[in-house]
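Student: Right after this note come the structures.
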Structure P
Amino acid sequence: MIMQKTFITILLGLFSISNNLSAQVNENETGAWYMYFWNTTFKDSRFGLQGDVQYRNWNIIGDLEQLLLRGGVTYSPHNANIKFTLGYANVTSGTYGDSNITLTENRIYQEALLPHKLTDYVYLTHRFRYEQRWVDDQDRRTRYRYNLFVNVPLNQPNLNKNALYIALYNELFINGEQNIGDGRRVELFDRNRFYTGIGYGVSNTLRLQLGYMDQTAFNFSKGQLQLSLHHTL
């Protein structure tokens, strides 16, 4: 409850921040993210793999915001409802508008995923992620992320085949370093993402979600449609 109140306080404070960005992002233009998430566990093993591919646009399609390719090795300890991941990501970031200039980032990350059921119809997952980032023309950077996922099935007490469910999440990003080289600085607060959507269990191993995310950075806020597939192999 204290953490939830803290998130709300942060979000309310952010809405009062001036909305200026050197790239002149049009905050009234809705963007779109198209995403595929997958995970698998090796047979008779506590190790597995997971990853995602995300194609993000400043608009509905055509103006590249980011192309993100990410994958990692997972480990689930015996008698513990937690999953650890060590992974790598490659990110190509585009510039808002007509410019075709891109920026490349290589990223290593460590993650802990803690799922549990709050009630028969409320599924919570906490995700803690620590990133080491190498961005073009910047010093090495780190970032801390915390995401709270909430899934609420509406027609059955699970998220299996034919489940219709509400999907919510809130993710907070905090920069580890503020100096990024050549006298440039970033804010301690990086961004916050709040998402609400609806999901459907296509099968016991595949879910489809459609939703809307509001992303608030230090100096801009922008809405994004999200279409995502969640696949257990």
Structure Q
Amino acid sequence: MSEGNNGSGKSDIIALRKVGKSFWRGKERLDVLQELDLTMKEGSFEALMGPSGSGKSTLLNLIAGLDVPTSGSLKVAGVELSQMSESDRAGFRAANIGFVFQTYNLLPVLTAVENVELPLLLAKLPAAERRARAQTALRVVGLEERMNHYPRQLSGGQEQRVTIARAIVSDPKIIVADEPTGDLDRVAANDILNLLGKLNTEFNKTIVMVTHDPAAAERASICHRLDKGALAL
């Protein structure tokens, strides 16, 4: 992974202009996000908070390229996502986004290092290079000694570290984290938050984190609060 600096004058890596997102339930239209304006600077660590149904996970999915807005402009890492096809967005995600979820989504039949290698299978890299990159990512998250352990042999906090290693193995610009500490006790949660902070400050990763935990949100430099699909002032 490339190390970055935290100099001033950073450009916007995420820019939403009048973004709306609606879903249909039968004939009923549900407006989840409404004309949202939001920018995030490259190398920032920002949290999204709000009650259930406020739109924060929908917003995270838009930023990550998992979905497209119903209206408005959505530019991430210099790319306009709102009109992209699913296949183009898949390529965008592979190149730019690392994912960390509340559930670890590790394959139980694979070791830690094999789980971390998975995103690199799409990159057509030689096996030796895939393994070297996965080992580096596990070293960054402090699990060098657990590379050959299976998920069942790891604690919840260690499993989440493997998930983070998998998220960073492709050296993405942005890490999106959806309740990354939701299943962890306070000690393990603090370890994960410390690790996310390290990735932000030492490796200049832009981090966008959805959380309901005020202690987690305090780790972010900026906290955005959503309520009924709009940013709360």
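What follows draws every value from the coordinates through simple rules; no lab data is involved. Computed from a predicted structure; not experimentally measured. Cβ atoms are built from the backbone, for glycine too; each structure is taken alone.
Student: FRET efficiency 1/(1 + (r/R0)^6) of positions 78 and 126 (r between Cβ atoms, R0 = 30 Å, to 0.05) computed as 0.55: which structure among P, Q?
Tutor: Source structure for this number: Q.
Student: Can you spot which of P, Q the value 30 was calculated from, given it is relative contact order in percent (Cα under 8 Å, 6 or more apart)?
Tutor: Derived from the structure labelled Q.
Student: Right, here's the next one. With FRET efficiency 1/(1 + (r/R0)^6) of positions 30 and 198 (r between Cβ atoms, R0 = 41 Å, to 0.05) computed per structure, which member of P, Q shows the largest figure?
Tutor: With respect to FRET efficiency 1/(1 + (r/R0)^6) of positions 30 and 198 (r between Cβ atoms, R0 = 41 Å, to 0.05), the highest-scoring structure among P, Q is P.
Student: Sticking with this one: Starting from the value -2000: which structure in P, Q was helix-only ellipticity at 222 nm (-39500 (n - 2.57) for each DSSP H run of 4 or more, over all residues; to 500) calculated from?
Tutor: Answer by label: P.
Student: Separate question: Using FRET efficiency 1/(1 + (r/R0)^6) of positions 182 and 214 (r between Cβ atoms, R0 = 25 Å, to 0.05) as the calculated read-out, with 0.20 as its value, let me know the right label among P, Q.
Tutor: P
Student: Supply the structure label, taken from P, Q, corresponding to Cα extents along the principal axes in Å with the calculated value 50, 45, 39.
Tutor: Details: P: 50, 39, 34; Q: 50, 45, 39.
It traces back to Q.
Student: For mean count of other Cβ atoms within 10 Å over residues 54-61, which of the structures P, Q scores highest?
Tutor: Going through P, Q one by one, mean count of other Cβ atoms within 10 Å over residues 54-61 is largest in Q.
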